[in-house]
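K.L.:
Read through the structures below before going on.
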Structure 1
Amino acid sequence: MSKVPQLKADLDKIQTGYGLMSLTWKAEPTPLEVAFESMHKVIEFAQKQNCKAFFNVGEFYGPNKINLIYVKEFFEKYPELRSQVIVSCKGGIDEVSLVAKGSYDDVISSVRDSVDAIGGVIDIFEVARLDKTICKEGEVYPYESFKALSELVEEGIISGISLSEVTAEEIQAIAKDWGKYLTCVEVELSLFSTDILHNNVAKVNNDLGLVTICYSPLGRGLLTGNIKSLKDIPAGDFRLALKRFQGDSLKQNFELIDFLQNEVVDKRDASNKLTLAQLALGWIKRWSFSADYPKGKFIPIPSGSTVNRVTENFDESKTKITDAEFTKINEFLKTFVTAGGRYETGN
């Protein structure tokens, strides 16, 4: 019996998901004890909301599948919590070069290796990028990648499929062939990266009833208010190479930060304060209730490697914004232009 309908129903109840990449994809992984406290706190918040937690993990988020091993060891310590979490895993990519590996055999290996590393069934699996190099003539997407994934769902190795970094055309084509296996679509959405609201990705997800999982919802840290200059980014961090964080680009991007702080955060009543990060998350979640996407569901997946950060990001009472705030922000965004593309490097 297909588990996809239940997965979609469970996803529909979730307000905020948890991205675990930042726990391990860095020079010094977060200590296990600290990571476990954060993961446990996310589940506590989900339980208060009477929903499951959503863990977004990656086969390549650090060497030797360390991200998945963290999750495995967490559930070995707290086995009773496994049923309270939807685990969504990205793979199908070379762990060193980060080049997509989407052949049938590569995808089968990626999934089986990930399942071994995490120690059990993975609820949702996604190839991190479509391997367009193996597309046959006339193919919009690599058919064999999804043939492999669908067979693994039928085997019960995974329970459903997500898409990652896809266009509206690709979502439609994949859904036409494999719709009964699809649960959600993971794409970037933040106040700095609103592409999916304008390129039909969000619209197609809405029309197909697919949940939109929004990664980098805090603009890779810019929307936390903790980054004032490059000095606030640790050595070796890939953000140091991104144009968005440098010189005149950063100065231009602070126009949005200043607007949000001065015109929304600071104008909140003292009894109902929120942080810049909570406002940014609230803006994403507010799209779930907008007339533009009547069937849409948007779930931001911030990270958080400490209990304090998790508490800030997952306290749903603090991440609700008003209709007036939502309208004010969207009016500002009509004229604001982000300096630097999502992965654009250089000054």
Structure 2
Amino acid sequence: MGREVQMISEQQLPTISLTHSATMRRLLYEGLSSLGFDPTDTYRRAYDGARLSPPLIDTRQEHDSAPRFWQALEQLTGDVDIGLHLGEVMKPRPMDVVGYLLLASRDLRQALESFVRFQHILSGGFAARLEEQRDSVRLIIDLNYRGVGSLRQQIECLALLWQKQLSSVTDDEFCLSAVEFRHPAPRRISEHRRLFGVTPQFCQRHDALIFPQALLARPSRSANPRLFKLLSEQATVELAELSENLLLDRVRNWLEANLGQQLCSLQACAPALNLKPAALQRDLAAQGSSFRQLHDEVRRLRALALLEQGMATRDVARACGFAELSPFYRAFRRWQGCTPKHKARC
């Protein structure tokens, strides 16, 4: 009976598929064309000829399929800085409700707060937030994937695109103080200096754009309070329609992306979801759950999946966020009633 309940529980807790809007892919098509590449052929080769749906404005695409494209792009184009060069030629313009919200915002602060609030309309993998520190602001633009670290070409393209987007909101007054990337430094960074105007810092905790705090109050020439209100209402509707944006699923997705990579705590998760730890704890409790329960659930399901694939027990423990084997064994016995070595008998 206990085993049957467990199997039902696993069936009721499927991994939620994250999605993203087609906006980025449409801009990439234009960018590849500007650089002299056939975008359709480039995508086809990146995905080994798999049939892809067209990047229509009202369709959403599978988020975790994106790494395949970005990991193949350097070899397909022969350009070690292809992300930067795509960002250089791409022209940011509103293609969705979030893009129009940025333009209709009162000032840069309202624009960025709107982006953070509605970021999952653009991509379910975003973990973006604003951090104000004395006279500077960090716009964290982490984009996470399950089982894949930060993608150098993608995030460098995205950072440059955001720099241009924020320049358009501030009538070209936006300027960077610094840029931070999670990925290691490439062999050559002269293109980074040329395009960003600063020398990026690599191997950082987050992908982030840093700029003077005074820019937040910079009024937008395209501000339109009435339109902003209408667009905010529409964005709220679109966000509510995304099942992946439900709080329990957002926490699960954050855990799946960070388990084994960093300490997965309530205090670390809450800011990534733009919540305070107490608020996250309270909201989870209101839905009959807790961070500890979700953490335990994600660990258990990952451990079972990796053991089924034949991974060594020590590597499974590490991938599930356990620093040592003994606490992993104790947790596994609590989950399954047996040790990892005897899981077939459980």
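Bear in mind these aren't lab numbers, they're just calculated from the coordinates by the rules spelled out. Since the model is a prediction, treat every value here as computed from it, not as a measurement. Cβ atoms are built from the backbone, for glycine too; each structure is taken alone.
K.L.:
Using helix-only ellipticity at 222 nm (-39500 (n - 2.57) for each DSSP H run of 4 or more, over all residues; to 500) as the calculated read-out, with -15500 as its value, let me know the right label among 1, 2. Walk me through the intermediate numbers first.
P.N.:
On the way: 1: -11500; 2: -15500.
Here the read-out was taken from 2.
K.L.:
One of 1, 2 was used to compute Rg/Rh (Cα atoms, Kirkwood Rh), for residues 62-117 alone, and the result was 1.03. Which label is that?
P.N.:
The value was obtained from structure 1.
K.L.:
While we're looking at this one, here's another question. Of the structures labelled 1, 2, one was used to calculate mean count of other Cβ atoms within 10 Å over residues 142-149, giving 16.8. Name it.
P.N.:
Checking each candidate, the match is 2.
K.L.:
Which structure, out of 1, 2, was mean count of other Cβ atoms within 10 Å over residues 150-157 derived from, given a value of 14.8?
P.N.:
On the way: 1: 14.8; 2: 23.1.
The correct label is 1.
K.L.:
Now for a different question. Quick check on the output: 13.6 is mean count of other Cβ atoms within 10 Å over residues 94-101, derived from one of 1, 2. Which one produced it?
P.N.:
1
K.L.:
Where does the value 19.4, 60 come from, among 1, 2, when Rg and Dmax of the Cα atoms in Å is the thing being computed?
P.N.:
For Rg and Dmax of the Cα atoms in Å, the value 19.4, 60 is produced by structure 1.
K.L.:
Between 1, 2, which one scores greatest on distance in nm of label points 7 Å out along Cα→Cβ at positions 46 and 78?
P.N.:
Once distance in nm of label points 7 Å out along Cα→Cβ at positions 46 and 78 is tallied for 1, 2, the winner is 2.
K.L.:
Same structure again: For FRET efficiency 1/(1 + (r/R0)^6) of positions 30 and 334 (r between Cβ atoms, R0 = 35 Å, to 0.05), which of the structures 1, 2 scores highest?
P.N.:
1
K.L.:
Given that relative contact order in percent (Cα under 8 Å, 6 or more apart), derived from a single structure, equals 15, which label among 1, 2 identifies that structure?
P.N.:
Answer for the origin of the read-out: 2.
K.L.:
Given that percent of Cα pairs over 17 Å apart, for residues 86-189 alone, derived from a single structure, equals 56, which label among 1, 2 identifies that structure?
P.N.:
2
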